[in-house]
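See the structures that follow.
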Structure 1
Amino acid sequence: MRRLARLARLDLPEEAQTALAGQLNTFFGLVEQMNAVDTDGLEPLAHPADAMGEAVTLRLRPDVASEPATEAVRAANQRSAPAVERGLYLVPKVIE
């Protein structure tokens, strides 16, 4: 458990590691039970309603502009942003 916590960059006290190890073992036990089920010959489902022979219809709204894209509208929307440069939102780097 210590190695897993180190890989995840978690600083867990010993008692938390013990509790987490028990929870992970329970989870992996459930995964083993699911893997033991014979699924040969079964088609994968894209949606649970497929199993009942029902067609799934997605109710999506039309993709249309709902307001004009003017400089004033953009400036008003970006007023609450923490960082903006040349009309673009600046966000922290998350991938190195």
Structure 2
Amino acid sequence: MKYSLNSLRIIAFLEGVSFLVLLGIAMPLKYYYDQQDAVKIVGMAHGLLFVLYTINLLIVHLMFKWSILQTIGAFIASFIPFGTFYADKKWFRTSK
């Protein structure tokens, strides 16, 4: 059980970093310097990490019997810059 929570924490961190890189580096490269490839590469990586995050979140929800509000909050956090870092501190570290 601990493995699944650690896996969620790692994927949440990577998903959060990829989101910030997409917003802070790849998007400006696309729109200011007309470099489309940055968004394609980082966007694909971010999309994959988002899917992995969602699947792992569902697994942890079922294993730890989280409330639906906690799981929805952790899901919504993935749409907000720095949100997965907040979710990690608030929910992922304290689950038993």
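With relative contact order in percent (Cα under 8 Å, 6 or more apart) coming out at 37, pick the structure among 1, 2 it was computed from.
2
I have -24000 for helix-only ellipticity at 222 nm (-39500 (n - 2.57) for each DSSP H run of 4 or more, over all residues; to 500), calculated from one of the structures 1, 2. Which structure is it?
It must be structure 2, since only it matches.
Of the structures labelled 1, 2, one was used to calculate FRET efficiency 1/(1 + (r/R0)^6) of positions 39 and 87 (r between Cβ atoms, R0 = 41 Å, to 0.05), giving 0.95. Name it.
The value was obtained from structure 2.
Tell me which of 1, 2 gives 1.0 when you compute distance in nm of label points 7 Å out along Cα→Cβ at positions 7 and 31.
Only structure 1 yields this read-out.
Looking at structures 1, 2, which one was distance in nm of label points 7 Å out along Cα→Cβ at positions 47 and 63 calculated from, given that it came out as 2.8?
Derived from the structure labelled 2.
I have 1.16 for Cα Rg over 2.2 N^0.38 Å, calculated from one of the structures 1, 2. Which structure is it?
Label of the originating structure: 2.
Laboratory data are not the source of any read-out in this text; all were calculated from the coordinates shown. All of these numbers come straight from a predicted model, not from anything done at the bench. Cβ atoms are built from the backbone, for glycine too; each structure is taken alone.
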